[in-house]
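Structures are listed in the sections that come next.
Since every read-out is calculated from the coordinates, none of them should be taken as a lab result. Here the structure is a predicted model, which means the values were calculated and not measured. Cβ atoms are built from the backbone, for glycine too; each structure is taken alone.
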Structure 1
């Protein structure tokens with residue numbers, strides 16, 4: 001593809017020929033090959049303009065930059081106002097703008113994105129539209145699966161994934177949109193039909209610093225990227241009005257808004273709701289009519305996910321029958337309230353809950369349904385917002401009969417430092433602290449254990465549980481690794497639980 005076909009109206013200044021052939025795009029100078037268009041991006045700690053000479057030496061066909069003072073000699077360069085946004089737009093053009101002609105639903109919010117994406121996929125398939133999902137677990141369509149490096153990848157990877165999934169037969173896309181991706185303009189080349197706001201609770205403050213900044217990142221999907229314009233002049237937002245930030249998101253949205261909520265009397269809502277350990281049922285109310293529904297998903301937080309998905313169906317003008325069928329027929333989501341079967345009468349669930357709000361939602365549901373004791377195994381990730389650690393400690397310990405505090409992905413932090421910060425949130429509760437070796441024989445009082453080895457923590461939880469008890473392994477969900485230092489080690493909570501149960505049978 002010629003450089004001229006990519007730059008469109010983005011160029012402020014062009015030096016050299018715009019007829020050079022572009023065979024690839026990258027912002028990493030180490031990946032430059034002859035024919036590559038290199039984007040010099042300004043990062044939080046490193047300025048990509050520093051690597052222009054290396055990109056040129058590696059054979060870059062042209063350079064996209066913001067500062068002409070760093071312009072190379074001997075090869076074409078394009079100066080733009082915002083290299084990140086330009087890269088996203090050019091990446092879409094390079095891959096044939098797959099989202100310009102196919103429906104795209106974007107879901108943003110702290111919790112619920114993955115489950116909602118699976119529900120929307122199920123609704124679209126029920127409506128006869130084979131759909132691809134891009135999110136935390138993977139980017140997939142049928143047998144085509146691309147490993148997920150981030151919830152929302154860099155724009156060059158994202159557009160390449162759209163192209164590959166479309167070529168495999170996908171006729172719609174459902175995508176989780178992270179706050180990082182919105183802030184870093186990775187999705188600027190995407191043509192959204194529908195944007196969903198699920199909720200906003202404390203997370204990623206190691207990056208955003210404040211909730212206000214976090215909110216502004218999320219808002220960008222609704223007041224900028226959903227602005228009606230060609231090739232999609234009609235766009236819609238679906239907003240959870242029960243969330244404290246929902247009204248602000250709705251008020252500032254640049255398109256038509258469909259409201260939903262459990263308590264809020266929105267455009268989409270559920271009435272006559274019944275909830276049990278086996279799932280949720282009720283009557284779905286929409287602008288297009290009403291229908292009864294029954295889902296195997298458990299808990300109030302999953303009712304929000306169901307309503308979000310139903311709102312997406314309404315926003316896409318899908319038949320009510322397809323919305324009902326999709327809700328009732330969706331596949332289980334890996335690592336989301338995923339049950340590990342066993343012969344001991346223990347309900348063991350693996351869930352990705354890794355924020356205070358998500359953990360509280362899950363434990364609230366389990367407390368409503370529990371007939372025995374609740375044992376929670378959880379930790380907090382290293383090199384992430386330390387402020388949420390005591391919050392999660394307080395929630396887990398106060399809402400469980402036994403909280404086992406352990407490692408999550410410690411990364412480059414000292415695991416004991418992380419555990420100590422979690423402990424700060426538990427101590428004001430004046431609960432009994434047990435030693436690990438004493439708990440398996442029983443814990444007469446509500447309490448907690450500090451045990452840094454996650455494998456041993458899971459074993460302890462399984463050994464301590466009695467028939468009728470619930471064990472929750474929280475924080476890692478679908479992940480099949482643990483990051484210690486900068487190295488990923490294979491580790492899967494589900495496998496560890498199965499192994500722990502098997503050891504008890506010996």
Structure 2
């Protein structure tokens with residue numbers, strides 16, 4: 001893979017570093033510094049190094065919601081960073097239904113036809129996460145593990161967490177799930193920004209990939225311990241703990257899931273039923289449940305090429321004005337009790353809600369969860385308290401601590417369904433609540449993969465488009481990607497024979 005090893009400073013950083021000496025950049029072009037020069041800055045002045053690393057850290061955070069991460073020359077309205085990843089996973093599952101097939105953005109994902117090596121999607125996913133790894137490696141290389149400055153130490157910690165997070169999400173989409181496939185070829189592990197080294201990295205076994213992921217997370221959390229972040233867009237120790245709990249769900253380290261999910265939500269509280277239905281519940285980073293997210297502003301909004309363009313039924317985007325509404329699967333919706341407040345996050349005539357004139361025009365089952373914010377400035381939620389409660393409850397159920405799992409789950413359910421009062425819950429009970437609570441937030445495909453579940457869109461009363469009423473078994477390669485052709489063409493360490501299989505089975509049964 002091609003990961004740029006040259007550091008390009010922002011104008012701010014270049015200006016700030018001018019005080020280091022008028023001749024500092026004489027050797028290189030203005031705005032460019034070599035690794036040796038960076039090392040010299042770090043050893044002589046931590047304050048100066050912060051002015052180098054801070055813009056890099058900001059750039060890494062902002063990359064998670066950047067438009068056109070793959071650098072395409074044409075329109076790529078389906079490429080808006082991390083929320084693209086989350087959305088494509090949701091549409092590949094059976095919990096989200098399309099009203100119409102649309103103009104192409106996410107349509108092939110919905111059809112599960114975007115897996116092949118020559119297609120855009122495998123390259124987008126690969127490039128997005130390896131770009132995160134490259135940006136993280138730039139920071140890690142510039143900040144010594146022995147640094148004493150609190151902010152520099154935290155930036156290194158954030159970068160380590162990003163690197164572990166990215167490797168883990170790559171492993172989940174280019175190989176079958178970890179359990180039962182520990183020795184299967186995963187993805188290249190990239191721990192340097194040296195282009196010559198990264199261009200010839202082979203597929204490491206999954207157990208090796210996840211061992212490195214664990215190492216990065218543990219080191220990252222240690223570096224972040226005690227650091228107070230300035231805002232929710234940055235990864236702190238609790239965000240890192242929450243992300244690590246996700247990884248442990250994949251590797252079935254259930255005790256660790258409990259430990260880190262609890263740590264992640266400490267000091268945060270779940271939405272009440274009224275707060276869940278508030279306009280700002282899923283579009284405002286200041287909302288009380290949010291642990292981590294992206295703060296979208298007038299300067300950073302990507303408008304039509306954004307998550308809310310597709311998921312907000314009210315706005316002038318694809319999911320609203322164009323009519324490509326995102327709907328909840330009918331069977332999943334109908335599984336909710338009449339007393340479940342989450343039914344009101346979707347338009348349905350049975351709720352008795354007094355809908356607005358606009359909402360009355362929405363098709364049945366249309367989501368009204370993601371509300372409009374003026375000027376396309378709706379924020380992106382990456383992690384919230386409810387997920388951590390669900391992680392903890394599921395992990396307890398996997399350990400046969402079913403009563404304890406019910407107690408944890410009740411923290412959430414007491415604010416969702418007044419008639420819910422189970423004294424013991426199974427893994428499937430918790431999973432059902434994950435599907436409802438986290439609908440549209442990017443978890444459904446990754447949950448299906450780790451739990452080894454298939455999809456079933458073909459049932460009586462299905463509201464999926466007739467052309468995609470698939471029934472596909474767990475473990476199908478339709479749910480995963482082949483390695484992108486660009487990688488095979490440019491990486492001699494990966495042979496064509498190591499490519500992932502071509503799915504052969506019919507999607508219809």
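Compute distance in nm of label points 7 Å out along Cα→Cβ at positions 261 and 453 for each of 1, 2 and report the one that scores greatest.
Once distance in nm of label points 7 Å out along Cα→Cβ at positions 261 and 453 is tallied for 1, 2, the winner is 1.
Going by percent of Cα pairs over 19 Å apart, for residues 181-380 alone, which of structures 1, 2 comes out largest?
For this comparison of percent of Cα pairs over 19 Å apart, for residues 181-380 alone, the top structure is 2.
Could you tell me which structure in 1, 2 was used to calculate helix-only ellipticity at 222 nm (-39500 (n - 2.57) for each DSSP H run of 4 or more, over all residues; to 500) as -12500? Working shown, then result.
Working: 1: -10000; 2: -12500.
Structure 2 accounts for this read-out.
1.00 is what came out when Rg/Rh (Cα atoms, Kirkwood Rh) was calculated for one structure; which of 1, 2 is it?
1
Tell me which of 1, 2 gives 11 when you compute relative contact order in percent (Cα under 8 Å, 6 or more apart).
On the way: 1: 11; 2: 19.
This value belongs to structure 1.
Of the structures labelled 1, 2, one was used to calculate mean count of other Cβ atoms within 10 Å over residues 109-116, giving 24.6. Name it.
Derived from the structure labelled 1.
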